[in-house]
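The structures considered in this document are given below.
Only the coordinates and a few stated rules stand behind these numbers; no lab work does. On a predicted model such as this, the values are computed, not experimentally measured, just so you know. Cβ atoms are built from the backbone, for glycine too; each structure is taken alone.
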Structure I
Amino acid sequence: MSRLLPTLTAPGAPAFAIIRREQEPTLDVLIGDVVDVDRLADIPLDGAEVLTLVPFRQVRERGYVAHDDGAPLRCLIVRDRETLSVDAAITALPPHPAAIGDLSVDIPDDEYAAIVRRVIDDEIGHGEGANFVIRRDFTGTTDVPTREALLGWLRALLEFERGAYWTFAISTPGVSLVGATPERHVSSIGGVVSMNPISGTFRHPAGGATGDDLVAFLTDVKEREELFMVVDEELKMMSAVCPNGGRMRGPFLKRMSRLTHTEYLLEGHSDLDVRQVLRLTMFAPTVTGSPMQNACTVIARHETTARGYYAGVLARFTPTDAGYDVDAPILIRTAFVDDAGHVRVSAGATLVRHSKPESEVAETWTKASGVLTAIGAIPRADASAAGSSAEAHDDPRVAPLLAARNHDLAPFWSTAQASRPSKDADVLVVDNEDEFTTMLAHQLHHLGYRARVVPWHEAPTEASEALVVFGPGPGDPRDESDPRVARLRELVSARLAQGRPALAVCLSHQVLSDLAGLPIEPLPAPRQGQQHVIDVFGEQAAIGFYNTFAARGENGSTTPELALEIASDPETGIVHALRGAKIASVQGHLESVLSPDGLTVLERLVDGVLTD
């Protein structure tokens, strides 16, 4: 018998949370007091267990753009709890979930398809990033009191949804939610930090999936590249919070009731306060896009309303002998309900250069359908059209296809590597609003250098470091009205004038190419999240690319200005790299998981500019 569950709907009952973690046979019932705070650093970790609702607008703590709806950073300070078997909890919960009426969607299918086209053309097509997640909201109403509705919906999710990382229901004054999220964003348990990037969506077809269906999904270029892009983005975050970066395991399949995702697990070690770990990883690229900072700006342009808690996190802080652990899943596949009975389920699709508008429209419906069915907004008979996929997952072709995805990835991020001897040299890495710079800094540390990252607007014109690495970033390198591009031109020009060692990457490579007199042009199709084998001054290298613009010049020739040697594609003239006295540049991302030869090329280029 449950001691707490029967009390949750009584008049004046305290705020509560019910949480089941993936595959555990038990769930926790927590009750406590609500405290709202302003910043993540203010979360009161004073010895009690704390459950925190982090709204999307909190990303402004990182200096990023977000619509502000005033959604509170809400903490439940736990003062009582019990653990129940899942079976016992299901028996105690209301047997019939409250029905939802007036189901509608804020953005009709044709309008959402038009947004997809605009994002591909106007954002990805103009170099603003590799991928972006734009949401739509499914709404309805219920006449059932909020707490009773939450508990009934929770029972339905526990009974019918599978594969969720957390299944939960939370009730606080004015803010209530229930859901089954598939994805851990970040956890820090005993100093081990884990992130779980999930991307690529296989919608189970009517009648169930066959092995051929799943094989087609696993060999789809769009789905594969989509996953690699989010892995890159979360490795940036891991490199920011873990001194030794993150190590990648997988890929795995994440099977749920109506769809299957592909996923990796990233792990590293950190001594940071768990609140700082959470702040430095706001928020998952799987619900925003990449690069993260510009993705937030793009979201604000294309979403006209605030996200509330959608795409934020639910963070559980647990006291330990050493301090606190944190486990924080992403708030997706979740229904939000207010005290007036208004219900909202948000879902978004990851838009990449390959996206087909009609497929992304369907993906939002599929992602929302599990929760919509559980809360009674979609009849279960209708939802059953997406049948079981168990047979497909047992197909003998699946495991080899998953394993093959790692064959062309950088081993640096999947295997432990001994650090090189110290070079006793300092490196300044200039961040141009793309945190690939944290991965670059980590690789430079591995090579024996002392590297630090500074944002473009704080970078000194005359840096004292032995080497300056000018990093990548979004945008048009020709747009001198962009303060970031204008400042980057100043910084690169100043370093050239000083005749001191420098390396320029991606956007900075394009700026250097422009200063060297080469034409900069948009590519016929963006190369976002693509791997190419290129010739870098006589040596073949497999490198990952994230660019929409490129310089053009004849391979083996020198630039009109600065007399830099050009390494370019002999057929297209697309410039891969430049080098000269104490200066080098590369268009590709040597630090990317898509660059198996990246570390070798980075070491060769750095050695070259430092020994000239």
Structure II
Amino acid sequence: MTLSRLAELTADPTASFVLIARDRADTVELLSGEVADVDLLADIPLTIDGTPREVFALVPYRQVRERGFVAQDDGAPLRCLIVDEHGEIETSALVDALPSAPVPLHDDGFDIADEEYAAIVEEVIAEEIGRGEGANFVIRRDFTASIDVDDRTAALTWFRALLTHERGAYWTFAVFTPGHIAVGASPEAHVVARGGVVTMNPISGTFRHPAGGATRETLTDFLSSTKETEELFMVVDEELKMMSAVCSDGGRITGPHLKEMSRLTHTEYMLRGRSALDPRDILRETMFAPTVTGSPMQNACAVIRRHERKPRGYYSGVAALFTPNAEGGHDVDAPILIRTVYLQDGTLSVPVGATLVRHSDPLGEVSETHGKAAGVLGAIGAIDRDRVAEARSDADAPGETRALADDPVIAELLSSRNARLAEFWLNPQGEDFTGPFAGRTALVVDAEDRFTTMLAHQLRHLGLGVTIAPWSEVADADVDAADLVVAGPGPGDPRDTASPRIARMRDIVARRLDARAPLLAVCLSHQILADRLGIALTPLDSPHQGLQKSVPVFGEKASIGFYNTFTARVVPGTERVAGAEVSADSGSGDVYALRGAHFASVQGHLESILSRDGIRTLERLVAHAVA
């Protein structure tokens, strides 16, 4: 496909086409065809009249409703370009052919004032994170402006700027369809499935290059930040939940790595596993990246619905390219839709978000959104480009682009992070599950935290046949029939009996206790069990979200990851309550684990990557419950 074909497409205001430049490629892909809007991911037309077709899809955030999660519905279409032509153009030739005149912005600014956004941040920290609704949430605002040139001309101009100046983007792209034009440089492949291998790429932490570019010293300070490290670990945990849902072998972590771009550097891990699912099903089960939503995912969507002023459109959705493969199916490559400019009727919109955690500073998060918007606008040349910040990865400094990633000090600092993580998730796991509890069944009750998928995977490694059921759908007969019931974690206040979810989890815990049937209770359900035994529940002074602690668990010290806002608490030194053994903190009396006749419980998340002793502790507690 030649430049002349691109010229024909750009000259036709009704033509639909996509330009994609992949990382380190020296050509740009040009895809053209007809557009079809569909309702569901399952409706994406991968086969037409029995013939496999290549399809490019823009997946809006509102599709998260397919997972049963809430979202404002703005009607943004699930837009499919059914590819008729797919060719390549030399990048250098394309750059020479694209328009380069600056596109001035008018009436520019954020749709939400800084002080209003800071107030929203304070409210989310106090009312959502502070009350146990989750570990982190992403709240977005939009930078908007008007332009005087044609939307398509502006998009092609900015695409040229990205090709010329941006470094390290996973996809640099421009999408042209009726009523929807987008141009961006996404750093992150949300999910890729090729030949039965699924890959996810959690990225967190943003280091803005100082004047003169990044150095070993400035990058070391960033990599040494506890906040940045813990945020990345939380994101990995959240994406492993998704991997465990779609991959038979659960998923394995590799990394961490540096993701170096022109003006920013990120830290990232790679997750890999095997799956036989349809790529559309894989995409559905992985909607959407916690880096732009939060965790736990289901409650993050509810928090976004409560606090964002308007629907998200395509922000935090994905661009997905489905390509026929040799096995008769389709592969999928789906980068996340961030660092993207949207154009419609002479108006520009750049959605950006800040990740809010327990120790967020509202003014700092305001600054974060300004920095992200400026990064996008500078990259496309819509505002003055900060050249000194990209000096060390500029095209005229060959050989330096990956220098910091190869620096021995930086490499050691990165690799040292894995000493904190569970070997279970760092090592290949296989799919042949045999273990000490082979032949027994376990029912895992999901209380709206998909940590249950990781927990189920670990239980299968211990030999159990596992079924996961949502709290709202599990029947009493199923609760009674399982050899072991695992009452799972979830957000919220365990004392809130007015919540149907909390009430149902309390019923399930009580039913198993009364029947003297094997029960393992985790996190929220551990607190419910403690309350049933007469142990007081209280909010923590500072929520434990992604916190690693070494705690006593019935005669053994265990390194475990914690995600809790409430705790069961006894008088320090208490060893038994209502016939149950208690493992608690010697100073505060916070209860870490309980066990009694046919039951055991744990406050931490043994399935988390932060639980170095997770699988060992899980086996001990299950053994006690089923003994």
Structure III
Amino acid sequence: MSTTKGQETKAVKALKKISKKEMKDTLLVEIAWEVLNQVGGIYTVIRSKVPATMPKWGDNYCLLGPYFKHQVSAEFDPIDDFSDPFGKAVVKMREKGFEVHYGHWLVTGRPKAVLFNLGSIWSKLGEIKYLLWEHHGITTPAEDHLIDQVVAFGECVKIFLDELSLGTAKKKKIIAHFHEWMAASCIPDIRRQKMPISTVFTTHATLLGRYLAMNSSDFYQHLPFMDWSKEATNFNVEAIANLERAAAHGAQVFTTVSDVTAQECKYLLGRTPDVILPNGINNQRFEALHEFQNLHREYKEKIHQFAMAHFFKSYTFDLDNTLYFFTSGRYEYKNKGFDLALEALARLNWRLKNEGSEMTVVMFFITKQPFHSINPDILHSRAVLEELRQTTDAIKKQVGERLFYSAASSSDHRLPMLNDFVDDYWRLRYRRLLQSWKTDQLPPVVTHNLVDDGGDDILNFLRTSSLLNHEDDRVKIVYHPDFVNSTNPLFGMEYGQFVRGCHMGVFPSYYEPWGYTPLECIASGVPAITSDLAGFGDYVLHNMKDHASNGIYVVNRQKRNFNQSADQLAYQMYKFINMNRRERITLRNKVESTSVYFDWTTLTKYYDQAYQLALDRLKA
């Protein structure tokens, strides 16, 4: 927990979890732009937390979000019974002419959800924006569709909460928990109108912080001295910065997801968070019990097939001595630590080559960049390899049948020449396929034809460092500028399956308020590297002893320069590579067993603290 000196006395109360009696007497409304609307990481936070939230709050819990028909059709089940407090508030809004949808979100736990069609309040948008300026001094630009949607959503939420508070007739208290600025534009008005609602605001990352980190090499060193208003103007995000600050200062309880982000909030939003709310994960979604080792083997075989199609047309290496590493996330070259990962991989490659190592590392960069198409040569290579597989299967079948007949009918106990059992057709087909497949060209480092090949930072580093998949390189690179899913023609499996098939995830982020990717690795039994500038990495350092021996490695970036961090990351990967197979299996068992510490059933206790603090401050 982080507090300012003046808040210390009140914030200490947050250590007390909300009681079952308080829960019974309180309605909890959780508001997010990403309720049934998958845009980014908050969708994962909300959805994964629901199974741990519902057993505690039950019918007293409801989610609010915007209504986008194309997003909700498969995940939303309407409710016909409007007798509960949430349903009554929906009816009141409908009577006033608003289009409001009430139903269950079809995820584990089936929470209630209220969704607002923003078009039904669009005619009042000008008035809403005027009052936002008159009452709170927040100017919003004209014809900015996203901000207009956000403001309209905020007004719908405020009207709903007002109806909810009137309908409960003070029989129940109300906590409204807002996630991110996109859901929280109404917080200042709730405070100004003294509505009987206690508000909690969680920022998962300040917008200004993300911009600054991407554009400043010394973001954390300069953070205490930055002029937030000047920087907001510089990046043309004044309206969003003002909305975010107003929500942070207007809420009874202000929270964020990590101590790292708390420092960012202190200087950019002007308020130190009262409670830290670490992000958890729903382990049931990943649980494979004793099967997770078998699943690793199964999906590793699929990645082997990709590696053979991608590399073996040019040269071969021993797949039994090959490890698959990966990193993934938004294409933020510096913030996601792609730059540090590449530098460390180049150093690792140099070391392995100098030592004459027999190990090969294939490193996948899974991200999203504009592209024209998949490289047709890669698709062709995969198709030829599949045809070669069918041909060898046909040859095996033919040889097997003829060998069996020969063995049964011959008195000669010696093994015959198997070549004699293959027809000329199959010999010719086999030879032609190999001739058409093999090439002297190097395997490509990128799988797609990018829109801006010359301006891509990953490709430019690979070219400059000559990390271009030479035969003697012990580190091979596969840059895949699209997310992995089951319809992907190169992998043909879901992202979670791909993760299970890999040996290590590498996420040395420079700016990462939390970081779900290493957490997903751990839940899948895959060792992972994070950084102490990621909220997750910082949490691990302060809450897990012997984390490295349990397969969770943390790169120190706070107090080390880029060169030192690159050396450390290269060494962490090098140590892992030099483990034997038995040691890596043991490590997978250990890392999978630690996932229980990050399950929502454990981490919702921090939310309980925030809600108790919200009720205490509502009384005060």
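Work out the source of 3.9 here, i.e. which of I, II, III gives that when distance in nm of label points 7 Å out along Cα→Cβ at positions 36 and 164 is computed. Display every interim value, and only then the final one.
Values: I: 2.6; II: 3.9; III: 1.5.
Only one of I, II, III returns 3.9 for distance in nm of label points 7 Å out along Cα→Cβ at positions 36 and 164, namely II.
Could you tell me which structure in I, II, III was used to calculate distance in nm of label points 7 Å out along Cα→Cβ at positions 20 and 436 as 4.8?
Values: I: 4.3; II: 4.8; III: 7.0.
Structure II accounts for this read-out.
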